[in-house]
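Next up: the structures, one after another.
Every number here is computed from the coordinates shown, using simple stated rules; none is lab data. It should be emphasised that the depicted structure is a prediction, and the values quoted were computed from it without experimental measurement. Cβ atoms are built from the backbone, for glycine too; each structure is taken alone.
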Structure P
Amino acid sequence: MKNVMDILRERGFIKQTVYEDELYEKLGKGSVPFYIGFDPTADSLHVGHFMQLVAMRHMQLAGHRPIVLIGGGTAMIGDPSGRTDMRSMMTKETIAYHVECFKKQMSKFVDFEGEHGAMIVNNADWLLNLNYIDFLREIGVHFSVNKMLTAECFRSRMERGLSFLEFNYMLMQAYDFLVLFRKYGCLLELGGDDQWSNILAGADLIRRKEQKSAFAMTFTLLTTSDGRKMGKTQKGAVWLDETKTSPYEFYQYWRNTADSDVEKCFRLLTFLPMEEIAALCAHRDERINAAKERLAFELTKMVHGEEQALLAQNQARAAFGGTGEMPEKVLPADTANLTAALVRCGLCKSNGEARRLIEQGGVSVDDFRATDPNMPLPSGGFVLHKGKKVHIRVRLES
């Protein structure tokens, strides 16, 4: 079987590793327990987690056992990585609910059964009852404050202020790795490259405390060609939960991927063979649209199932002049005007936003470009267009 590091490197995942040759040898010889941490700060995973789930699946397919670490303890502190504000602390009850939501979504990517079945653990189990003095004596003694302050996750916060609460985060995450090493033989932590300092601290702590091998590997962040993080829209994050981001919206997000990002998304987010990806992305003219459609379909199928992916595909084709069914919304027949219709369809958050969009020429009713926010609605039904990418069939019923 091909070494999973070769697979991950070929597809563009790997950004940084430590003790790479030794890790490569271990991954090629037998099963290596590994973990990835997920902060339960919402009741759904989002596109920012997508790469971690796919990487976990690659590792599992190669015979390595995933440990999903839910940060129920560290989420009560907050992680300063990549943030300029302090993350709000949550209750234990909220965290427990979020964990249940995560389990359901992760099961679409990771197998929880069998010899190499994934397991879910919560660091609240060992962090919430720590004796602080004992923790400082056992763990804190191995950390240099001077070295910690050179880490990007802390350095970027120094000007705005870094709380002592957050300063503890690196120690907590490193301790997680040590606990998982001792309890489950976990040898490797994976994560996004913005977590490099924290992940490296854990591998280093194990080598200091246990005098045994432990490894760190980070992945390139999922960004657009101009450096922006993927997974954000004007409405906010692109969620894996269909009640937060509908399958159609999810499909459309990927259908609208920039030409220069299509091949990278195929490599990092799908399991299509590299040869097939190269063939799909061989052209940079109008033929790239077929690749975008395939990308959107594959990712929607992974998250929402084939039936929803086919429906979203048909809706999108209908919206752009092909065949299929367009998303439909039923509004009361007494809906006052176009402004009210935009708000009730969820295309605008307020009347003010709707009026501005209409006045700026961003709304069409059927084939008519609307300019009057108080425009009365056609009786029966019509197609409402927001810009070039959002199209909804509206029916008016008493």
Structure Q
Amino acid sequence: MIDRQHRGVLPLKPHTAFRSPGGSLVYEEMVTRGGFSGPFSYFYHLYPVAGHRELSLASRGFAQPEVASHAALPLKRRLYVSHRIVPGGQPLDVRFPILFNSDVVVSLARPSEADDAYFSNGDGDELWFLHEGQARLESPCGWLDVQAGDYVWIPRSLIHRWHLVGEVRAMIIEFSGGMFVPEIFRNPVGQLRMDAPYTHRDFVTPTGPIATFDHVDDGPRDLFVKKRGHFTHYVAEYPLMDVVGWDGFVYPFAFAIEKYQAKAGLVHLPPTIHTTFEAPGALICSFVPRVVDFHPQAIPCPYPHSSVDCDELILYLRGNFTSRRGVGPGAISLHPAGVAHGPHPGAYEASIGTARTDELAVMIDTLRPLIPTHQSIPLEDEGYHSSWRTS
């Protein structure tokens, strides 16, 4: 929810009779957040919105988190290797949840086929981070082209499907309480402040809508909706991409991680300066190539710390990670609260005198503990915790 956008044709005033050139009534749908007191968008459909020919429990849909006690105990630092996921399948069906709590579910995916049905996640907003590949997101808002290095936000319950250009590798975060641009980045009228780490121009929004009064793509009629962790299969009476205009604050967007404007200080600043998005119980941060601390005696490497209220997850993407050894692109580390966080032995001292870092990574901090799933077991590097031994 960056700013107001509008596409296609719209009536002069909401909630009034709006007709096609042929005289048919256009059907208004409102997507609202926070009941009726939060951000919202208007969508204008050529067909009635709520009709379904069929309704059944779904026989497909991606896996939900499964707790395995031996995956969560003992308490230790963990590393997951995303390359071990077998590629293939459609985004609708192939997600591997690796960590979760009541606020977030963190999953990995390596789909290689376009979705042949539409999906709507009624359980939360989704933030995809593509670390390899290209794709197009189709939704009533239009087409959104994305590529490696992009965050892609899909609002709760938005009907959509993915069109892939070959295999895509992604980390997906599902937020039960929504995801937002931090308020501290906005001025009183909602504009992104001049000292915010990005500008309105950095966000890519959909082109479209797809439908016009003269043409509606009659794509799949199958819609899979997830709610309370279960999938329901609907078969729509009318084409699902029949929106000829929309207006509001609720729409998908893409943001390239390297457009993030990093900050530096005299001495090492806390990781909160890398904040990109926030959610109830979670913070998403972007580590991008940047100048580091410039005090003559600065230690640029992150200091060892005990963040007693937060679990820390990092997806490593590219570059020389000053605080870690033995991690490469696609590795995901989990440093849980209760065990001191810190750089590998020797990294702290070796960073003195460093002027720049070329690391690229995504970090998620959560207030509630992240629980490893049964699905995460084959992805774990069992030797990661012991790599802190100095002998």
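The figures follow:
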read-out	value
Per distance in nm of label points 7 Å out along Cα→Cβ at positions 2 and 194, the highest-valued of structures P, Q	P
Parent structure of the calculated result 5.8, given that distance in nm of label points 7 Å out along Cα→Cβ at positions 26 and 330 is the read-out and P, Q the choices	P
Which of P, Q leads on mean projected area of the Cα convex hull in nm², for residues 58-273 alone, largest value	Q
Source structure (of P, Q) for helix-only ellipticity at 222 nm (-39500 (n - 2.57) for each DSSP H run of 4 or more, over all residues; to 500), computed value -500	Q
Distance in nm of label points 7 Å out along Cα→Cβ at positions 74 and 370 from the coordinates reads 2.2; which among P, Q	Q
Value 14, calculated as relative contact order in percent (Cα under 8 Å, 6 or more apart), assigned to which of P, Q	P
Label whose coordinates, when P(r) over Cα pairs in 10 Å bins from 0, in percent is calculated, return 5, 22, 31, 24, 12, 5, 1, 0, 0 (choices P, Q)	Q
Given 13.4 for mean count of other Cβ atoms within 10 Å over residues 266-273, calculated: source structure among P, Q	Q
